[in-house]
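Student: Scrolling down, you'll hit the structures one after another.
Each reported figure results from applying straightforward, stated rules to the coordinates on display, with no laboratory input. It should be emphasised that the depicted structure is a prediction, and the values quoted were computed from it without experimental measurement. Cβ atoms are built from the backbone, for glycine too; each structure is taken alone.
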Structure I
Amino acid sequence: MAAQVRKGLAGLAAGAVASVTIAYEPVWAIGTGKAATGEAANRIIGRAVRDTLAGMFGREVAEAMRIQYGGSVKPGNIAEFLSQPEIDGALVGGASLKAEDFLAIVRAAVQAKGL
């Protein structure tokens, strides 16, 4: 994971990285309908992704970057992901193709974030 982050952002200045949003999706979740737990995704985003960013660009830049979880996000699990301190949002895949599911995700996200 750290190597992917380093390769993907190699050559960028800290100022340019501020406009980047990273989406983390476990390889085993792609196309399977399976999702990580919120706790597991939070741990990987915090340790593997954000800590790597801190090493490359400094802690302040790493903390300011938006990092989303994107592995089988559904109405029933969005609140779990958004309640995690390292997860800044969600990259919704297949559930966005069904208007009712996507609307339910948006409503749950709004409620989870207290908006």
Structure II
Amino acid sequence: MSAQIDHVVLTPAGVFVIETKYWSPRFVESGDFFDPFEQISRASYLCYDLLRERFGKTRVRSIIACFGKLPEVPRDSYIKVVRPESLPSFISGFRNVELSTNRFSELHRFFEDHVGSRSR
């Protein structure tokens, strides 16, 4: 299984995987796309699985930052859909510290070494 991740945000509250969409109503009505909820679910799971393998259980939250229109959110979805301008306040609203300072540093180095280099 593979996935493409648009953005990863690391905070003391955990890891956030973000899918960015800028779709028109016409495009969504066409139905000619891969389901963004499936896409972010896959990306988040792969991120979770990779981190679990290396660091143990680490919470990974799924967010779709949507500029335009999306298909209807599945009823049992745990994925949060936010407007891009609301993204910083949404993420900063998670105040419970889930990552110790050491774990945060380890994850930061891991992402810098393994993910950051792929986007350059």
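Student: Computing distance in nm of label points 7 Å out along Cα→Cβ at positions 47 and 79 for each of I, II, which one ends up highest?
Tutor: Working: I: 2.8; II: 1.3.
Of structures I, II, the maximum of distance in nm of label points 7 Å out along Cα→Cβ at positions 47 and 79 occurs in I.
Student: For structures I, II, which has the highest computed value of Rg/Rh (Cα atoms, Kirkwood Rh), for residues 23-86 alone?
Tutor: Details: I: 1.00; II: 1.05.
The structure with the largest value is II.
Student: To continue, here is another question. Taking distance in nm of label points 7 Å out along Cα→Cβ at positions 7 and 71 as the criterion, which structure among I, II has the greatest value? Don't skip to the answer; put the middle values down first.
Tutor: Details: I: 1.9; II: 2.4.
Largest value of distance in nm of label points 7 Å out along Cα→Cβ at positions 7 and 71: II.
Student: Sticking with this structure for a sec: So distance in nm of label points 7 Å out along Cα→Cβ at positions 63 and 95, computed for just one structure, reads 1.7; which one of I, II is that? Don't skip to the answer; put the middle values down first.
Tutor: Values: I: 2.9; II: 1.7.
For distance in nm of label points 7 Å out along Cα→Cβ at positions 63 and 95, the value 1.7 is produced by structure II.
Student: Let me ask something additional. Given a value of -0.46, -1.28, -1.45 for log10 I(q)/I(0) by the Debye sum over Cα atoms at q = 0.12, 0.21, 0.23 Å⁻¹, point me to the structure among I, II it was derived from. Kindly include the intermediate steps, with their values, before the conclusion.
Tutor: Working: I: -0.43, -1.12, -1.25; II: -0.46, -1.28, -1.45.
Structure II accounts for this read-out.
Student: Identify the structure, out of I, II, from whose coordinates relative contact order in percent (Cα under 8 Å, 6 or more apart) was calculated to give 27.
Tutor: Structure of origin is I.
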